[in-house]
Structures are given as structure tokens and as C-alpha cells.
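Just below sit the structures, each encoded as C-alpha cells.
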Structure 1
């Protein structure tokens, strides 16, 4: 399916149904870094089938809303990062470590106990399932090497940079397998570049470039201020690490812009990148109108030409209820269509 001018997409996650997960458990904690199997309501012997069914619902919702580039909704994940991060070789998941979350809270995290390795496919079946169930362009997300390093206790490598490069090699192998399975776009989720900009300047771009070494298909990178239900302060301070991404090999950069009311002039510093601009506020329980979205798209066009613009929510939709999430996606699509018609004259 050919993409229109200014395509729409999602950042990654969609709503997991109440019959699949304990949403009170999910919302009442920091996003888990280690496995959190207790959030699943379905017994383990039926869990894969249940996750497949819920993924099918997420796919249909994104299609019904008219989203051009869809994901699997990350329905099989307890958080955006832990499913991948805890499946790697060299990680001790039985004796976890501790690290500070971006909110400053101590959080149980994977412990790096040996050389990081990708011993098996991790998200390949997710892509195969998504590809078999839609004819739309598809994207799969994977936690980036810098963020995984910040979300781990390093008891093996001499420093954070060495750990990040170990993660990057594992990510690189998985990314290539994801494209072979049918992905059109692979997106790295790197929110900790925003949370820890000074550390990121040391080695984040180097790690991203290693993770994407030899990759020729379309790649994206999402950098945000954190889930709206967790992070409430500091979003209006703007990005302290963003224009540095002009130096990395990623094709698309996904930013959070609606909730923080971001000054989009910062995008002038990313002249070679396609920009995924967040126009849907995850912190607002009200569904945006199409006209509100159209205004946000027009604002983005002041700094990014239509040929380099993709429209998305600010962040994942995991913590919304389904009716709100679907309504927001529909408004996003309808508002973008208004602007497309204006451009077409």
C-alpha cells in the first residue's frame, strides 16, 4: 500500500485489554525493567493465543482509524523494553540489579553478568504475525542500546560505553532479522537520551550507529520525556539532546511535541531527517478534535517540509482506555487529511 503525503503512524504501544492484563497493576507501578508476569490475567498455557487475539484487535483498531503505518501495539510486552532486554544472553534475570529510573526512583533492573548476546530471535514472530494480518506498512519497535544500558546494572563491562556497544551488537542482529521477517520500518526507543543528555553525549550516537551498521531499510528513533502517567514535570523544559541526532545514521526521528507544547524551531537542527511529530497529548484524557490536530500539523510544516513529515501521537498509548485511544487516533488521521487537502489545493 503506497503511503500518502504526510503519512500517519503510531509510536509503538496500543491499549492492552482488561481481560488480558491487570491494568491497575500496570498503572500502579513504574514501567517494569525485569519481567512482570503477574500483570497477565491469562494462564501461561493460553497466553500466546490470548496475546495473538488482542494483537489482532489492536491491528484492526489502527486500520479502522485509518493509520498508514501500524505496529503490533506491543500487546505482548509488559513494558516497551523489558521483553527484549531480559531475553538477551549475558543477562542474569534471576538475580536482578537496581538502577534509578528517570523519575529518580530505584527500580529493579536486569543485571549484566557476562557478554551481552542475542542467542535467539526475540521479536521475529511478532513481525511475522503483524505482516500476516495486514496489508499496511508495518513498523516494529525495539529498545535502543543506550536506554537499555541506563536500565541495567552493569557488573561485567568496564564502563557504560562498553555495555552500550555490547547491547548495540545484539540489537543489530535482531534488527536485520526483523526486516527479513517483513518489517518495513524498525524503530529504536531511546527515551533516556532525553533523560540523561550529558551521558548521551558521551556515547549514545556511537551506540546507535553500531546498532544500525549494515542496515539499509528505513529506520526510526523515538526520543521522549516519558509516559505521561509517570512523568508529570519538566516536559516544558524542552529537549536537551535532540539536534545531536543529525549525526547518527537513523532515517526518522520521533519527538514528543503536543503535551510539552514544544517549540518546533528545534527541528531546524535536523535538516536531513524525516520527523515524526507528536500531535496527540497522552496526558490529556480528552480526545483532540481534527481541527486541533490540523493546527498542530500546520505548525510542524513551518519547520519540516511535507515530504519529510510523519504524524504520530506523542508516545505510546498503553495507559489509555481503548475508546480514548481509538478516538485520538481517528482525530489524528482526520486532522492530517485536512492538511493534505489544503496542500493539494
Structure 2
């Protein structure tokens, strides 16, 4: 049975959603969960769930926690027994195969890089985020925030990481990989995309389809979208804001008159389906690719459902051996220039 360590003290409302998500995941996905954090607080929350003792769940005590105010450097230097550090240590030691955290993103990334270690051939790990498409599937964009400044070489590595993720998690046999730019033509873009384009084009075994624009993110015409972390994070946060704005505007307009209220009631199933397709909790979290073992980073406000799905993603990533696939493909596909 795959074992996933969950940082139970990381989210905005710890440890309630982390514990509830762990119970859901253990019940639904056949995974063992180790909840890491303040033992008494976790145990008190677990005891609110009847029957949890029959599930493959255990507690691992960690005396410290990292707050959203802590810098990544402070978290690494001063808090040696933090819940995220202990969780990552469980992966390094082989006790767990993956870690899930809704904690301070910078601190989680820094800790995972140092404690779990990076794969050979990876300059920097990349954070990948799934985006729903109009064709019913998902596309993964990376990097969405782990690396603000990137080199062309790093973008080529992100393409390999994303390709492995799309095959193993999205179940795509030949993922289409695109480079996010301001135009589809090869000469469009900035210095970084100009330098990255030939590297991606020469990656043997990667189905590189060239430049893609922002409008392609949701069309379903590309499966892996490669960009630097600055651009990717802006795209991610803009999409989250747009989704919330659309839902609010639709709700406001549909409730504006009695007739529209009736239409809204008749269309409630369609609205529920729409909400599910764009709901981040359905995707769980964003995997940090390029590490030894698995690490999935969630929103700080993650619900129990989001935590459970993040545990599912971590389990599937571990079972699919994404880290091994990335390491192997970097060795196989990397040219002398990459």
C-alpha cells in the first residue's frame, strides 16, 4: 500500500481539513496516510471521525509548524522539527512515498528540495498546475511559481517533466507540448522563448507543437504548457480570479428576475457540473516535479475534498513512478545543450 505523509499543520484551517481529507482518502483510495504535526491536536480532530481507527492512518509527532509569515530561509534554519520537514524526511527515509502540504508554498518547496533532494539532471523543480479544457480533459502548465526567473535549459527540463506527468496522471499516450508565448510563429516571443524553442524542438520523443498563446490554455489543443514561473503564476492567479468572477456574475444575473430564477432552478444541474469542472478541489493540488519522491502542494484554504484529492494525486504519482520517468527521460532526451 502506498503511504503518503500529510503536513497536518500547514493549511489556513489546520488540522481540520487535513484530518478529514486523510480520512476520506484512506476510505476511498486505498492509501495509507501519516498525519504529521502536533500529536494532541491531530488526535483530537481524528476522534471526531468515528471508525478512523480501522483505517490505515497514523500520527507522527512534529513539535513545530511553519506559518505563512515565515520566510523559506527561516523555516529551513530555525525549525528543524517542523511538520513539513518531518513529512519530507519520511519520504527521504522511504517510510512514505509522497508528501502533501497546504502550507507556506515557498517553505514547502525549499524544504522538499533540500530534504527529499532533486533528481539528477534537474536544475530546478517545477510546480505543475492542471487547467480544465473545453474538451473535458485537462492541460498541465509548468512552471506556475516555483521559479520566477528561468533559463531556456530549465524550460526544456520542464517539458520533459510535464510530458511524464501528462502520460502518467492524465493518461495521454502522446501529449502535445507547447511553449507559451505571445504568438504561434517561431519568431514571436522574448529572449527566453527564442532560446527555448530550438531546445524543445530537438527533444527527441517529445511531441512539441511549437508556440501556443494564452487563448490555447483552455481549448484542449495542447496538453503540456511550458513557461517560466512568473508568467505561469500570473496565468494561474488570473484564471482563478476569472473563474470566481464568472460564477458570481452568472449567479447575479440568473437571480435578477423571477423568470431568470426559474431558469436558474431548471439549470441547476448544468451549473453544478460547471462548478465541478472549474473547482480546484477536484484537482487537489499542484505537484512539485523534479524531486526524489512525490510532493503535492495545495491551496492554503484547501477543503477536506481538496486534501483527499491531493493525496490521490500523490498516490497516483508514486504508483506511476513519475520521478523515475522524469530522471530516465532527462537522461534519454537531453542533448548536450540541455
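Read-outs: derived from the displayed coordinates by stated rules, not from any lab. These numbers come from a predicted model, not from an experiment. Cβ atoms are built from the backbone, for glycine too; each structure is taken alone.
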Value -11000, calculated as helix-only ellipticity at 222 nm (-39500 (n - 2.57) for each DSSP H run of 4 or more, over all residues; to 500) from one of 1, 2, is from structure 1
Computing mean count of other Cβ atoms within 10 Å over residues 54-61 for each of 1, 2, which one ends up highest? 1
Tell me which structure, out of 1, 2, gives 23 once relative contact order in percent (Cα under 8 Å, 6 or more apart) is calculated. 2
Have a look at 1, 2 and say which one yields 3.1 for distance in nm of label points 7 Å out along Cα→Cβ at positions 30 and 134, as calculated. 1
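With Rg/Rh (Cα atoms, Kirkwood Rh) as the yardstick, tell me which of 1, 2 scores highest.
Details: 1: 0.94; 2: 0.99.
Comparing 1, 2 by Rg/Rh (Cα atoms, Kirkwood Rh), the maximum is at 2.
Taking mean count of other Cβ atoms within 10 Å over residues 182-189 from the coordinates of each of 1, 2, which one would give 13.1?
Working: 1: 22.6; 2: 13.1.
Structure 2 accounts for this read-out.
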Given 25.8 as the derived value for mean count of other Cβ atoms within 10 Å over residues 70-77, which of the supplied structures 1, 2 does it correspond to? 1
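Determine which structure produced the value 29.1 for mean count of other Cβ atoms within 10 Å over residues 158-165, calculated from the coordinates; the candidates are 1, 2.
Checking each candidate, the match is 2.
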Using FRET efficiency 1/(1 + (r/R0)^6) of positions 6 and 22 (r between Cβ atoms, R0 = 35 Å, to 0.05) as the calculated read-out, with 1.00 as its value, let me know the right label among 1, 2. 2
